[in-house]
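Take a look at the structures listed below.
Every number in this text was worked out from the coordinates using simple rules, so none of it is lab data. These figures come from a predicted structure and were not determined experimentally. Cβ atoms are built from the backbone, for glycine too; each structure is taken alone.
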Structure P
Amino acid sequence: RENTNDKKIKPITETFRNRYLMILKEFFSNNTFTALGEMHKKLCFLHGKNQLIANAYQGMTPADDVVNFIMTCEDDHLLDVIEYTFLVMTFQERHKEDGLISQINEFFTIDKLSFYITKTVWEEVETSFHGTPTTGKQIREFPKVIRKDSDLVHENAIEPALILLRKPDLLNANEEFMLALQDYRKGDYKDSVSKCCSALESVMKVICKRRGFSYTEKQTAAPLLNTIVTNSGLDSFWEQPLILIATIRNRLSYSHGAGNETKDVPEHVAKYSINSTASAILLLCDEAYE
């Protein structure tokens, strides 16, 4: 699907591509050839090609193909490459990934690029070792590249919300909000506003369950919000601004069927929905989560 915001976002610079390649080789070190080979397989499947670039030369390896692709591909495809970086790590490399994420985010900042990589989301799972029950961890969600339109909003709303949503009982809401962020990055604004509301509803259901507020899993945003406001210390005037996230979903997305009406969600409305959802999640959790 065409990304309608290409003209508004600063193109990824050649300096960023060079820095990314350099840090990639430094990170994987002796395993670089193998890692790039694994990335090659995933990228070829993604694009439906046996080879990523057209101007192949004799003796070109899969690793060479990926390197050339990184330097010449479209920006959206490069962001796919960055995400695939975190899918091919070994167990030992996984312990260093936070450092890699920080460095790539720093490169985005240096070149004033409107992107940001999230951290891996882990969840605890019940396993057994020689028949003895034990608790382990597994990856729930790999790092994703999201839009970062404003440093101020990102640092005070988006990132704090993502940190909060890593709590064990909020992981479903985290998944929904991450999908909203991914849709926003790709220009799928209708889907983005729909998933924003889903994330907010999931958070409210978790709050109701934790606090023992009466609710049902089939309830939507309005009754859930009313329940939380009624049973918590949140002033009633908050219902109107907070319910706007659901109103945008109901009026502009495909969640309830468009019928004969053509619906369109402009970028600025999707941006508002993303930012408002993050802020609403923080407000509701500060007031009523514990």
Structure Q
Amino acid sequence: MTKGCNKTGKIDFTKMHGCGNDYIYVNTMFNDIPDPFSAAIKWSDRHKGIGSDGLVLIGKSPVPEADFSMRIFNADGSEAMMCGNASRCIGKYLFERGFTDHKEIRLLTLSGIKILFLNVSQDIVESVTVDMGEPAFDVPTQFTASREPNKGTFVSMGNPHYVIFTDNVDQVGETGRTFEHHPAFPQRCNIEFAQIIGGETADHTIAIRTRVWERGSGITLACGTGACATAVAAALTGKAGRTSQIVMDGGTLNIEWSESDHSVNGRFFQKNHVYMTGPAEFVFDGEIELK
């Protein structure tokens, strides 16, 4: 297929989800999307469009350090820095659709290059582990000057997150909407509401129920960077160790905040990096007019 619209004047797309966090994926190696901001708004509409949490563009990497690239646009048209669930879906897409036979993929995002480790059985990607990099704690100046919100933990996973531990995770709608636009967060913020629901297992893993208000999309069934931020916040506040199971509305993600350099099954895990493991699923393929 040549690059651009196909012969019918339509764009080919693939709908995928990671733990219910669903996006429309367009391979820009074959399709041009001149205005992804408007396309994300129109196509994400769950009543008048395809329906999704946003639009993801898969492309060739412009730099030799990475194999492929990702751009992601929220349902409101704003461009996001990174999405863990989307990156896992891209790994599955690239491998199962024959664009690579590598089980380790370097993916260029706006928050840097992320390494995807594909867990493959009989040519099917059953799950993907993503090196999400190091968390950062550069709290916005406006945050320190604000009296509210003041009960959570700020964590950046390439995009900003504010994690609140509470017995009422269902306040995600009302409080999440308010805090996303709070003056403490001049570039808006993703908001997580988390609750410890399981005791420590033999491998020192804690289960944490988490609901997410995602910047630019509202309530989503899951958020990969949000799961990582929640796990890091739990460790920082002494509520969990360095490994957590983050139980979200759409499924469970396993998070490890690596305490030291180590190898597992030939894969190198770097100290202080956060590693996220979870599923990725195809929903359907289709085509849509580019207007």
Structure R
Amino acid sequence: MAARHFLTLLDLSQEEARYLIQRAITIKNKLLTQGPTYTPFTNRTLAMIFEKSSTRTRVSFETGMTQFGGHALFLSSKDTQLGRGEPIADTARVLSEMVDAVMIRTFSHQGLEDFAAASRVPVINALTDDYHPCQLLADVMTWTELRGNVRDRTAVWIGDGNNMCHSWINAALQFDFNLRVCCPEGYEPREDIMAVAGDRVTLYRDPMQAAAGANLITTDVWASMGQEEEQAKRIADFAGFQVTEAMLDQAASDVLFLHCLPAHRGEEISETLLDDPRADVWQEAGNRLHAQKALIEFLILGRIDE
């Protein structure tokens, strides 16, 4: 049977996506009450290929495999033959002979797809320039834990139409919530990604208008990795798009603020926003561990019904 890959949220059915959220919550609750006693991955190995720097991604995947009784192997392009020009497909075929799954954090989404096409073991997108689906599993998990069923609720993305925005668009389709994308002209998400989500996603220009009555507000840095030379221009272009406490005041009384981190205080968020009780970014960050454990379990072992 062909390996299941997780390159975007749309690689899952809606039912599978919802299963993963509930499974992640179950895994988390059992870990908190029983400790890391569930170890289905004894002698299993996850290869982790990093071409972009990371804190949350590396720690969560490595810790998750350890808690599951397995092993995570850190690989960077400078430490492997990828950095010396070995074809992506060749590396994929080699690793398929040795490990049980591969996690990749890289720039090119096409390169990730090429790797997955040649791999006989599951491949996980841990971030590309186009998508960040693992983060969205943690985000929807957090929203569900704190506010219940997200179906037909309203989330707002404020900022750049980047890889995080693209995955929020996919999430709106998969989890049946409404998404308002608010960005300056010239920074819109890709039209083809918007089109797939249909009327679940609406484009706004005025952040305060977008925030009105919303159940969740989220954002990301204005200049992502690889865009540092655009920082000054982006600060000017995104003036007025900073998420503040006043913006949350325009939202619903149960509004939740999330941020994938790292955050640039004083830029995309106010200096004090992360201290606001409506912000739950630390629980969100911690949920990367549990959501990814559920994902790895699903890709390697299949659905677990308990």
TODO: For distance in nm of label points 7 Å out along Cα→Cβ at positions 53 and 189, the calculated result is 2.7, so let me know which of P, Q, R that is.
DONE: R
TODO: Have a look at P, Q, R and say which one yields -5000 for helix-only ellipticity at 222 nm (-39500 (n - 2.57) for each DSSP H run of 4 or more, over all residues; to 500), as calculated.
DONE: Q
